[in-house]
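Some structures are shown below for you to check.
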Structure P
Amino acid sequence: MRYTGSDKEDGKTAGLYFTKGLIVIVFVFIIVYAISRSVFVTFAQYSFLEKSFAVVFLLSELFIMFHAIGYFSGMYRIGRGIFAAQPPGPAASAQPPVAILVPARHEPRDVLEGTLACIYNLDYPEKRIYLLDDSSEERYKEEAEELAGRYKCALFRRQERHGAKAGIINDCMKGLDEKYIAIFDVDQNPMPSFLSRLMPIMEADPKLAFVQTPQFYSNTDASRIADSANTQQAVFYEYVCEGKSSGGAMICCGTNVLMRREALASVGGFDETSVTEDFSTSFRLQTNGWRTLYCNHVNTFGMGPENLSAYLSQQNRWAMGNVSILGRILRALFTRPFAMKPLQWFEYFITSSYYLAGWAYIFLVLCPVIYILFGIPSFFMHPVVYTLTFVPYLILSVAIFYSTMGIRRYTPKSAFLAQALSFVTIPVYIRAGISGLLGVRGKFQVTKKGVSPRIPYLRLWPQLLLLALNYIALLWGINKCIYERTTAIMLNVAWIAYHCILFSSVFYFNEEKGG
């Protein structure tokens, strides 16, 4: 039988419905497991200390499962987006003027020039390029002036620095009269059709504040960090963002975005009080009646962090900024509950609370260790009930994640390494989460470019301490299995072994690729 295009589409449709069916089943198992675990913990006849650990363990599990619901519900909504990126729109008929802003501060010359060259070659006639140079050193200032002249950019500088990237964009915007603003970080290289493909979308909806596009790293062969960080970006841009956009809650990601100047001005510009000004500003826009959209078509290629130090610094800024917005979102929910739809509130809560997962994961990691080393149980559940509820949830969620990543040609190895890199970042998320909740405003830091020497392992003591604790518990747990072989011991030893593998990746990521 000849294989036709329609056969291929039928296969995709069948796969789509099969995946959606599995997601529904996952939701059922999450609910059943959460209820069962809560009942067992409530009626377990243990000491106060043991039940305290059990409650913490349960809350950690519920937090992770809550975010799993957020992830899978978004995946359920995106439909065919699981299988293919959204096709680009038609060429723009109307071509209103666009101001293209490139904020820069102490950037390598070759990186800055590559970005300006790509922007200069955009096939959109009504554009004006603004190089927003915030450098304080003469060498970088001179390079910015030279490159601005070469690529016909308007060079913008300010007398007083405030608000980092958000501040210089706001200062520049005061003198603009273009209808739209496109923003690119200095390490993002747009394709020639970037504006011509997005403009019809913006022109079609006068209440659309911005269209966000994905960013993917072109330097994945530079280091292990860049490769795994790119896979993490894929999870976010190819699944999470599609889900958010389908729920009307897409956030601005600070680069590779086309914005309506009127919308941005109506909320006072970018929020200068947050190190994640893009997320905070998105919340302001949507609670003031503006719509947002994500176009999942790759129009830009950029540079990801190439070393562990740059990656951890980037994650710290994102985590601190997002968590710091959580309080604002909760206050607005109670004071202005009808400013957004329920699904939009849900998506913003998911995004702002995501980085608190560091606290949930640390409890889930330490509880098996505490049980093996000190005999303090935290998991009160009959093995049969556990097998019938949690195990199917775990297997199905892992299968859905890896299979959907495979559909978009990411290998199981790359998906696993992306997860391992997240585990290495747990201590950073914990510190950043505390700072964000306490309202500590971090310093905006540009992600450093290039491969640098590995981080001294003394600075990675939290990761190494967690690894050592798990190794000690693993050895003692194996010894206990030899003599006792209870279900509880074997289950906890299995989790500890898995955590050892994840935390040991700190050595893999802290070394040069191929070194």
Structure Q
Amino acid sequence: MRETLLEMCNITKVYSNGVVANQKVNFSLAEGEIHAVAGENGAGKSTLMKMMFGMEEPSEGEIYLRGSRIRLQSPMDAIRLGIGMVHQHFMLVPSFTVAENMVLGMEPKKGVFLNQAEAARLTREFSFRYNLQVDPEEKVENLSVGMKQKVEILKALVRGARILILDEPTAVLTPQETEELFGQLKLMRENGHTIVFISHKLKEVKAICDRITIMRNGRTEGVFDIREVTEQEISRLMVGRDVVLKYAKSGREYGESVLQVRDLGYSKEGKKVLGGINLSIREGEILGIAGVEGNGQAQLVEALTGRLEGDSGTVQVAGANISRFDIGEIRGLGVSYIPEDRMRQGTAKEASIVDNLISTVYNSKAWTRWGFQKRKKMAELTEEKIREFQIKASGPAQEIGMLSGGNMQKVVVARESSTAPRLLIAEQPTRGVDVGAAQLIHRKLLELKEEGCAILLISADLNEILELSDTLAVMYEGDMAACFERPSELTEEELGLYMLGIKKQDEQSIRRAMHA
């Protein structure tokens, strides 16, 4: 038995609006273990971890480190005590070098200036010690997602972290990058570090962790040796029912082409971002696009949703060239969009659930009368969607920013799927959501497909994209690197090779598979 390092005893967190996020939660970490925290969205995982890192304070309960009671009033308190956290959305300054990010807030000085040589030396020292190879001189904005994650981990280690909280660390990694990360985490464990691993990918939890704490409805469901529970048992404890993420799709009968992209090119500051993209999506077809983040997927979506004009090529929706259309006109063609960033693009955090849900249609004739909104009808629709999507909320009037991330995502999906879209662009639709919510969202996408909707699915979740896609393309450095008409025959490992640019199909094969 390993020695107990940190204990959180009878932790309760009640917010000022009366929402109870944690209720009498007990959580403990043993020295030198990798400990998973799992639970559906709204289960209280994030709140518990925020209290461990000093971002929130408990309403009740105590936290002990090596047997001594501690009070964490800020992240700086946690860092001083050797607790670090790598957030799902990285906290790096893109225009700074790796070394400059590494010493941010604790800069070694040479006179009144930053001692660049010392910052670089410190970066190399920790990079070598933990086998997290990074270039101290490279600007963060030029790094891949996997490299940025290494910088975040090193930042925490340089600040003396012995306990490291990792929030969804593999969400945007290829299988090869995930395997490399796991090797580095095991090395850290061997060196005496303790790691909290928050993830919805249960296969990875089983592969890397020693123990798992499962949370549900703000309480602890149990703590288990990872060898003694199956993925199915973990899912059942998380959501209270069996969860199966395998889907029987209907036969491949497609209608007319809804989206046609021809030779779409775009450069920024002289650097190619999109290299002449060609694709087509038909009625009742899900076209999946895989790729490591930063390979042009974001710019492709921006071009399809009216936020970016390409340097060359055309984008047609239902036969209409949308290059000069604004967002309202594009939506008028029957286009819906689930954005990647639900906080920045998908929702207005201070507004209510009902106002977020009807934000794309509130000024249409169906929702107004004599210039006034039909608020009762809007509230009824919202209550219906809360039930249908199993959104954990007090009611339509609740501020959406008070929901968990996964429940916010359900509101976004409910909004974008409720307008009978002809084309749905789904960008990372289940990122950061639990297995139960992912199943619900997947079924909604398949339901829309059955109704004849054309769907563009961009996802870093390889199981999701292999399971749902009828046709699957891979983007690498702004180009289509491969396209498969039978994605179910691919393995995640083989797909990862195309995503990393190690393998590539010829252009003729890609065009043929893409029907472009």
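Coordinate-derived values only; no laboratory data. No experiment lies behind these values; they were computed from the predicted model shown. Cβ atoms are built from the backbone, for glycine too; each structure is taken alone.
The greatest value of FRET efficiency 1/(1 + (r/R0)^6) of positions 141 and 301 (r between Cβ atoms, R0 = 25 Å, to 0.05) among structures P, Q is that of Q. Which of P, Q yields 1.32 for Cα Rg over 2.2 N^0.38 Å, for residues 325-476 alone, as computed? Answer for the origin of the read-out: P. Out of P, Q, choose the structure whose coordinates give relative contact order in percent (Cα under 8 Å, 6 or more apart) equal to 19 when calculated. Checking each candidate, the match is P. Please state which of the structures P, Q yields -20000 when helix-only ellipticity at 222 nm (-39500 (n - 2.57) for each DSSP H run of 4 or more, over all residues; to 500) is computed from it. Computing helix-only ellipticity at 222 nm (-39500 (n - 2.57) for each DSSP H run of 4 or more, over all residues; to 500) on every structure in P, Q gives -20000 only for P. Taking Rg/Rh (Cα atoms, Kirkwood Rh), for residues 261-332 alone as the criterion, the top-ranked structure out of P, Q is P, with the highest value. Comparison across structures P, Q (criterion: mean count of other Cβ atoms within 10 Å over residues 109-116) gives the highest value for P.
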